[in-house]
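Input: structures, listed below.
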Structure I
Amino acid sequence: MALPQLTDEQIRTWSRSQKDQWWFKNVYRGDMAQLTLRSAFTGFLLGGILAATNLYIGGKTGITTGVGLTSVILAFALYRAFAKAGFAKDFTILENNCTQSIATAAGYMTSPLISALAAYMIVTGKIIPWWHMLAWMLVVAVLGVFLAFPMKRRFINEDQLPFPEGRAAGVVLDALYHGAAEQGLFKARLLGWTAALAAFINFIAGDGWMRLFQFSILRLNSWLGMKEPWIWPERIDTYYYDFATKFHLWTPSILGTDFRTLGLRLTLDLSMFGVGGLMGIRVATSCLLGAFINFAILAPIMIQHGDIVTRVTAAGKVIPISRAEIVNQWSLWWAVSMMVVGSLVSLLGKPEIFRGIFKRKAKVVGTGEPDVLKNIELPLWMSAVAVPILTVLGAMVSHEFFGVPWFLAFISFPLIFVLTIICTNSMALTSWTPTGSLAKITQFTMAAFDRTNPASNLIPGGMTAEVSANAANLLSDIKPGYMLGAKPRQQAIGHVIGIFAGALAAVPLFYLLFLPPAADGTRSAATIVSDQFAMPAAVQWRGVAELIAHGLKSLPATAVAAMIVAAVCAAAIETAKIVTKGRFPLSAVSIGLGVVLPPEYVFAMWIGAAIFWWQGRSHATPGTKGHDFWVEGCEPICAGLISGWALTGIANSVINVVLYS
């Protein structure tokens with residue numbers, strides 16, 4: 001069924017009151033169930049799962065995946081199956097929309113955990129108590145919700161901005177409930193099968209799972225005398241190196257440096273294939289280019305030059321050269337330069353984002369008429385009351401929990417509010433939230449007042465990212481509700497439910513995955529970055545904070561030169577993208593990301609992206625089986641690979657901590 005919408009002429013000439021009356025009469029479904037107990041519970045559950053998988057994947061790649069459409073399809077398939085079995089009535093379209101709003105809000109709550117908060121702990125060496133982390137995340141996220149609603153009537157009701165990602169969710173929902181139900185069930189089956197495949201492979205690759213299965217269940221250690229469980233190594237090149245060592249065969253190296261030292265490995269991590277499929281061939285190729293330049297060319301040269309060396313700690317412990325040492329000692333700086341300059345140039349290259357904020361619309365007929373939406377919109381007085389209170393609470397938790405001076409905590413908020421409007425307008429036009437570049441603006445601005453305290457730039461920067469992301473994502477979630485006739489007030493409540501779901505799921509999991517207790521029960525910030533979790537987003541934030549604190553003088557001369565070259569190249573790449581209107585194939589931010597990611601993950605992501613790109617070209621005709629599987633099924637397949645692998649990996653960590661630590 002075609003969704004009713006205004007024409008361009010009506011959008012341009014009608015007053016907001018006229019548009020509201022038209023929507024209330026032609027679109028609004030006031031009698032349809034929306035925020036029900038079951039939609040809230042389903043969204044809470046799916047949101048917790050999405051938050052867990054996002055935290056796992058974010059720790060590996062620095063990227064969080066929204067997959068809002070996946071939650072729509074899953075909820076639809078789940079309740080359609082319940083209805084057929086006679087267990088429950090089928091979900092209404094607005095219940096499903098509310099579920100996806102809750103689930104996506106939960107998924108985005110992991111962002112500060114893999115960026116600003118993790119970077120704060122890495123830089124300071126302090127472990128943030130769980131309740132400090134939880135309180136800070138909830139305060140700033142809810143602040144974003146109350147900031148969003150004064151913008152909702154402008155961006156959605158009046159300007160009717162597209163919000164492409166939200167519109168896509170609305171179109172899919174309409175299709176599922178008005179004629180494409182079988183397609184939705186097909187996508188749900190795709191997701192289930194790929195999740196099962198990924199889970200099985202990670203099951204036999206997990207040391208915790210195999211120890212539980214082989215030793216605790218089959219008792220192979222007792223009647224076969226096994227000392228260690230058999231596992232299928234995630235790094236599949238392990239088989240070659242074991243064989244080469246045994247028979248004294250060739251070991252790959254560059255300028256005398258072993259491939260393994262450089263991090264040039266091969267992995268069977270299927271979640272990385274899924275991430276690559278979602279990011280697309282252009283971004284994946286840019287990441288691969290960054291990894292190749294850094295680890296195959298620059299790192300071997302810098303090792304020979306002596307700028308990357310084996311270290312000895314103050315306690316006398318020898319730290320050999322490894323991928324992490326390559327990044328920390330030298331490569332991080334040109335990667336950060338590439339990402340920061342690239343993101344800022346990309347932001348400035350979208351003047352429509354800034355023009356739209358200050359645009360004034362002419363007043364036309366229809367003003368002064370009664371507000372027909374006053375009983376279903378979130379009242380503006382609530383934002384007027386809540387925003388100042390939450391601002392004070394945000395300043396308080398920043399000062400009390402992280403040591404941000406009161407003065408800096410308060411003066412950061414006007415900047416955060418302005419950047420939130422920019423971020424929301426960007427989401428409205430492009431579905432792109434430039435939280436990384438906006439957070440860097442806050443970091444560098446706060447550095448003008450305090451260079452010595454890392455919390456003074458990391459925490460306000462993290463607040464910028466979290467507040468702006470929640471405001472932008474809430475309005476993107478409200479867009480399909482507006483298209484389908486939902487109550488905005490109930491969607492706002494649903495978004496807050498999602499915030500709590502994501503925080504409650506992600507915070508305990510953060511300690512389990514990244515801060516596992518030692519034998520004596522203590523935790524160390526040194527475990528946050530590991531071979532399994534490279535924490536690239538946190539490493540980038542740490543790099544900016546250390547650059548602010550120490551300046552360029554503390555870096556090797558070659559690193560400074562590389563930063564300058566990277567900055568020039570980033571500006572040139574993003575300028576080329578602007579001039580060619582997005583047709584230039586490379587991304588400066590993605591090149592920098594490829595430097596801080598493990599090369600094995602980058603290559604796996606590129607393989608995944610290349611498979612879906614090639615199959616998409618080969619099956620470009622809509623309606624064919626190949627198109628339905630590879631193109632229409634891309635997101636469900638990728639989401640299945642990610643969720644199946646991530647949830648099994650999380651369970652493996654739980655088994656190791658609970659049973660074998």
Structure II
Amino acid sequence: MFSFLNSTVLVAALAALVPLIIHLFSKRRVMIVEFSSLRHLKAMQKRQVRRLKIRQLLLLILRMLIILLVVIAFARPTMTGGAIGSHAAVSAAILLDNSGSMDRYVSDGNLFEIARKRTKELLGTFGEADEVVLIPLAEDAETAAAGLRLSSSAVALKQLQQFTAGSAVADLESALDKASDLLGLATSLNKEIHVITDRQRCSLPERTVPIESDARVVLMDLPDEGNENCGITAVDFGGQLLIPGHDFDVTATVKNYGSSDRADLIASLFLDGNRVAQTDVKAAAGQETVARFTRSVSRTGFHSGWVELSDDKFRGDNLYYFSFHIPNRFNLLIVRGEAAADFISLALVPSRSINQYWSVKEVDPENLSGVSFRDYDVVVLSGAPDLQGVYVDRLAAYVDRGGSLFVIYGGDTDIRHFNEHLSGMTGIIYDEPIKQDFSRAGYYTISSLDSEHPVFSVFGFERSELPQVKFYALPIMHTAPGARVLMRFSGDRPALVENSYGTGGVLTFTGPMAPDYGDLVSHAFFVPFISRVAEYLASDLSGYDLQLYVGDNISRSVSVRGSVGIPLQLVTPDSSVHSVLPEEGRGSLVFHPQPTSQVGIYRVNYLGREIDRFAVNLRPAEGDLTSADPDQWAASLGVEEYDILEQGRDMISIISEFRFGKELWPIFLWATVILLVFEILLSRGAAPEEPG
């Protein structure tokens with residue numbers, strides 16, 4: 001195959017016609033006059049003229065060829081498969097997998113270090129005229145800000161020395177898009193895309209990525225020793241209210257990704273830097289199991305820790321970090337809509353003289369002007385009273401940004417007002433209000449509940465042991481899609497409904513609690529039920545059960561008194577400090593912590609005081625080390641043909657088998673020089689044209 005890398009220059013080949021045009025226009029017609037005394041010279045003249053014309057024709061051809069060869073040389077003629085000429089220039093993109101799964105050990109050592117070493121060997125195959133770009137599959141913010149561009153292999157080698165295996169997920173789709181864009185602008189004959197990865201199956205792109213059509217795809221073979229790995233995929237606190245001196249449960253989910261059962265695992269709980277518990281774990285092949293711990297803390301404030309699994313070849317998923325915050329006191333606001341508010345207050349604070357973790361404030365609906373919902377962990381709407389529009393908006397904003405709301409239907413609840421203003425938050429639509437002319441001859445009771453939900457899990461109810469609470473009248477209602485029914489009255493009527501609104505949570509008791517409508521407030525179930533609902537809502541699941549992973553776009557909300565005049569200080573797990581600028585958002589201070597590329601505990605300080613703490617973990621998918629075969633991998637790239645740089649073979653010899661492009665311009669330049677020499681010699685011996 002013969003082609004030109006700079007084909008636009010070929011237009012100049014028309015200049016080869018210039019000597020021919022000059023030759024044609026330089027001919028002159030002359031009158032021939034014969035002299036009788038010279039007739040004997042005619043024979044000799046014919047021979048000389050013939051030789052002169054041949055020499056002139058050769059000079060014309062040489063001059064045209066010289067111009068043509070110079071133009072062709074500047075057009076950079078190229079031939080593939082030939083044995084002459086110099087190697088054609090190469091433009092290559094090297095996609096190096098630096099995701100979390102690469103930081104594991106195989107028989108020959110750390111897999112990422114093996115990949116780095118082979119990448120260094122690959123860079124050694126490029127010449128001075130070649131251009132290379134090194135693209136990480138897990139790109140961090142610093143690399144993204146620096147930008148990517150084709151440069152020499154020496155520059156790529158310096159970048160390689162700075163690469164480390166991170167904790168993010170490989171983004172093959174984005175890396176291929178960048179490689180195709182860069183190679184699409186390159187002018188080299190040879191274009192190559194080298195993919196150096198463990199071919200983790202879960203990192204395959206969801207769509208076929210169109211790549212530069214002229215690029216040769218090369219997969220580098222790395223050691224694959226199967227998927228015999230166990231890791232922690234989640235840590236759960238079960239929606240408990242964490243109180244100093246009271247035990248709480250920590251549950252870690254352990255997954256065995258391998259094909260063999262494991263009975264030799266040990267899980268340890270670390271709390272505030274100390275190992276506080278340890279347990280044996282058995283995990284069947286391909287299954288999940290749990291490790292449970294019961295501990296307590298002695299003080300309020302910020303706490304953090306991790307659950308650690310015994311070491312294996314991939315340590316990245318053997319640790320799972322968590323953090324939580326225990327305030328000095330939990331604040332609860334009751335908006336009075338009926339007399340049941342007093343019973344709720346007494347259930348939480350039976351005596352003001354006893355030091356309690358609940359601080360309860362009651363307020364009438366018309367006196368909300370001086371109340372800030374942000375100051376409370378839980379807001380209770382007792383009797384679902386009618387609220388002015390401005391207070392409804394403030395309440396919705398409070399829940400949307402993470403607040404907790406408990407709504408209790410009352411005998412005087414206006415269902416039209418409820419449906420218009422509270423249905424969106426509660427997920428409940430009332431069809432008919434409660435009847436006021438009810439009889440106590442019949443009643444409803446609790447027929448079922450979700451015993452696995454944190455509100456009820458501590459009770460250990462069996463179906464035959466459900467509390468026999470009587471309700472003499474109930475409204476008629478239905479739930480919206482997405483709302484979850486936690487408890488039901490007889491007649492299959494929803495009793496307790498949970499709904500999410502923004503980042504907050506809402507529980508709604510759909511029937512009245514006032515003594516006129518039933519005996520709930522006098523039943524032994526009432527106090528633990530109200531306490532458990534309040535505990536569940538105040539536990540701030542978004543705070544210590546929140547799962548944040550490396551690579552997430554994290555947004556945090558904190559409360560700081562007064563205006564913030566200086567940046568917040570973000571302390572990363574490696575103790576480096578970064579300034580973060582907060583912004584006002586929906587009545588709270590919102591900031592986006594960066595960088596969060598490390599696994600571990602992050603702390604946020606303001607004026608020397610810690611105001612936030614959160615944990616960032618490795619995404620659980622990184623623990624699944626199952627690899628896709630090369631054909632599957634190539635199919636996800638949309639290529640039918642690819643090359644493999646196999647282990648144990650000399651990389652230079654493998655690459656030379658497919659990198660065969662030849663540029664022929666030196667040959668054309670040398671041919672031009674040779675023809676110039678012939679032209680000079682021939683023109684010296686040529687006599688000037690004489691009139692004949």
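Comparing FRET efficiency 1/(1 + (r/R0)^6) of positions 444 and 580 (r between Cβ atoms, R0 = 30 Å, to 0.05) across structures I, II, the highest value is found for I.
Given -22000 as the derived value for helix-only ellipticity at 222 nm (-39500 (n - 2.57) for each DSSP H run of 4 or more, over all residues; to 500), which of the supplied structures I, II does it correspond to? Answer by label: I. Distance in nm of label points 7 Å out along Cα→Cβ at positions 20 and 252 computed as 6.3: which structure among I, II? Checking each candidate, the match is I.
Taking FRET efficiency 1/(1 + (r/R0)^6) of positions 12 and 476 (r between Cβ atoms, R0 = 30 Å, to 0.05) as the criterion, the highest value among I, II goes to I. From which structure (I, II) was distance in nm of label points 7 Å out along Cα→Cβ at positions 188 and 276 calculated, if the value obtained is 5.7? Attributed to the structure labelled II.
Here relative contact order in percent (Cα under 8 Å, 6 or more apart) has been calculated and equals 17, so which of I, II was it run on? Working through the options, I get structure II. When distance in nm of label points 7 Å out along Cα→Cβ at positions 92 and 428 is computed for each of I, II, the one that comes out at 6.7 is II. Tell me which of I, II gives 48.1 when you compute mean projected area of the Cα convex hull in nm². Source structure: II.
Laboratory data are not the source of any read-out in this text; all were calculated from the coordinates shown. The structure presented is a predicted model; accordingly, all values stated were derived computationally and were not measured. Cβ atoms are built from the backbone, for glycine too; each structure is taken alone.
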